[in-house]
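What follows is a group of structures, each given as structure tokens.
Bear in mind that the values in this text are calculations on the coordinates, not laboratory data. For clarity, every value in this text was computed on a predicted model and none was experimentally measured. Cβ atoms are built from the backbone, for glycine too; each structure is taken alone.
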Structure 1
Amino acid sequence: MMPRDPLDFARKYTPGDFMRFSFWPGPNNAWEDTLALAQHAERTGWDGMWYADHFMPNAADTSGPTSECWTTLAALAALVPRVRIGPLVTGNTYRHPAVLAKMAANVDIISGGRLVLGLGAGWQENEHTAYGIPFHSVGGRLRRLEEACEVITRLFANETSDYEGKHYTLRDAPLAPKPVQRPIPLLIGGGGEQKTLRIAAKYAQEWNVWGDPALLRHKMTILDTHCEELGRNPREIQRSAIALLALSDDPAFVERVGAGGRPVLGGTAEQVRATVQEYIDAGVDEFVVPDFTLGRTADAKREAMDRFRDEIIARFR
């Protein structure tokens, strides 16, 4: 299975051409394991590498390690060639969007033009509380997300930018050096049908949500409707899905993986291939595999990645 040049995705990719498969190492991994898994994914033909933007576990016990997203992405940009990389997704509340645009431009330069800027409204309340970051209402966070998209879009496009919003202000603001990609693809994460999908329809080149094929089909119908109302071609937006992987001949294991309520891509290889085909038929362009259910050690995760590559990915190349 020959690796694909990620720059081809940015320059020549047409949604629906083929399914991309990307890997998401959890932020609780040690750096050495994250790097080893990312390099293994790159060597074995995966298409992308995503990373969560959180500061602590979303649990009563917050003592576990959680690596910071953007410093990790900068290191992966330098050390892992070929694949696309990006946050899935950056919490908008954690950084001023002008600062985020500067960070993204630099990581894109380091990577040689392989970054996707994933952005969402922010949802994990405990880390806002712990670090004294204001946790606004859902509406307040979404309004800030929409303004942030405008700020970032202007900074990528213009030598200097002015903007006067309710939450963010730019005055003769430069962004130099510019990223390799003009613009860096903006991915909006989330499934809110009234606001989040409308923001994606207005600003995004890509969109991502957790879900099974039926949910993706429903959400994409809403996204397409927003695009049409805004006068935009819906096929300008690539669509990606994420679900927990449970590639196993043991139905009890698949049931345990799904017990927490997250969507699951699970079952035998034949069943998983059939579900992947359902995602493709629904119009999904990329499937993201988190490592959360692939084992406790890096070796176990590599073994699970290789089985998925050999029994699933290879059938769709």
Structure 2
Amino acid sequence: MDIRAYKVFLNLAQTLHFGRTAALTDLSPSAISRHLQRLEAHVGQVLIERDNRQVQLTPAGRHFLQYARKAVSDWQQIRADLDVSTAKLTGEVSVFGSVTANYSMLSQILPSMRDAHPGIEIKLRTGDQAEAMDRVVAGTDDSAIIAVPTTLPRKLACLPLRRTPLCLIAPTIASTLTSTIDDYLKRAEEPDWSQLPVVLAERGLARTRFLERMKLLNCEPRIYAQVAGHEAVVSMVSLGFGVAVVPALVIEHSPIRDTVRVLPYFNDLAPFELGLCAHEERLSDPLLNAFWTCAANTYPQDKT
């Protein structure tokens, strides 16, 4: 049984969108297509039809959907029933992540964790992504989703999860800033960055990489505001207070993503590498190791 193909099909049946399914499963759209093709070959029916405008389930796909749900549920149950050792694991593991990390990555890990280790309670803590690694170093949390730095502190382990590009964003609302940016775009000119208001995260790699780029341009940025967290940065930009550099993942999962737009500048900034971080010595703890293993299984490194 190719249970991963079943899970991909269930995600696609829910979203009816290859791009969103790719983001949810952390697979490329081409990998989604290959899973679907193998499943349709096995079933002998076309399950999903797509054209330039929409993706929809075929009658066979709607019928197969009920079977797929039951198959995945039964598979998870039999794994839990057969794995006697995991049933003995009880206790709690604390995990820190930003709001975006919770929506985009932890939401994918936690269901399998719950199925495989029902006795382990996950203490989920949310805050500014820039604080994540410090909390693990200080022992405040057992693990955290971090933006992986160029050099990881000694004695910390990091499990790569996914990569997201950095984007320069601007508001879509009518404003002087929007008109100024539109003028630059119409003339296909590089903006005078010293004249555009900028919203910065108080800490973190997005801030560092933006300021490094400004230094290379010999430009002193006009900083309008500095706020905690990328989600707050997006909110400030949406209100027309400035432009900002944020991870694409934050925009994708923002409830106000339609109020900002990505600008065609700075698209060569080094992307965010996101990973799960913990003390190496703490990974010998069966509870933390169980969570680490679930994360590794949810985000396998071969994502072609």
Given a value of 1.9 for distance in nm of label points 7 Å out along Cα→Cβ at positions 146 and 250, point me to the structure among 1, 2 it was derived from.
2
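Which of 1, 2 yields 2.9 for distance in nm of label points 7 Å out along Cα→Cβ at positions 170 and 202, as computed?
Details: 1: 1.5; 2: 2.9.
Of the options listed, only 2 reproduces it.
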If you rank structures 1, 2 by FRET efficiency 1/(1 + (r/R0)^6) of positions 42 and 154 (r between Cβ atoms, R0 = 35 Å, to 0.05), the highest one is 1
Using relative contact order in percent (Cα under 8 Å, 6 or more apart) for the comparison, can you identify which of 1, 2 gives the largest number?
2
Computing distance in nm of label points 7 Å out along Cα→Cβ at positions 122 and 282 gives 1.6 for which of 1, 2?
2
Looking at structures 1, 2, which one was semi-axes √(5λ) of the Cα gyration tensor in Å, for residues 90-193 alone calculated from, given that it came out as 23, 16, 12?
1
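Identify which of structures 1, 2 gives the largest calculated value of Kirkwood radius over Cα pairs in Å, for residues 186-233 alone. List each step's numbers first, then the result.
Numbers: 1: 10.4; 2: 11.6.
When Kirkwood radius over Cα pairs in Å, for residues 186-233 alone is calculated for 1, 2, structure 2 comes out on top.
Between structures 1, 2, where is FRET efficiency 1/(1 + (r/R0)^6) of positions 18 and 218 (r between Cβ atoms, R0 = 30 Å, to 0.05) highest? Walk me through the numbers on the way to the answer.
Working: 1: 0.80; 2: 0.10.
The structure with the largest value is 1.
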Which structure, out of 1, 2, was distance in nm of label points 7 Å out along Cα→Cβ at positions 26 and 290 derived from, given a value of 0.9?
1
Comparing 1, 2, where is distance in nm of label points 7 Å out along Cα→Cβ at positions 74 and 130 highest?
2
Top of 1, 2 by distance in nm of label points 7 Å out along Cα→Cβ at positions 34 and 210, largest first:
2
Comparison of 1, 2 - label where Rg/Rh (Cα atoms, Kirkwood Rh) is highest
2
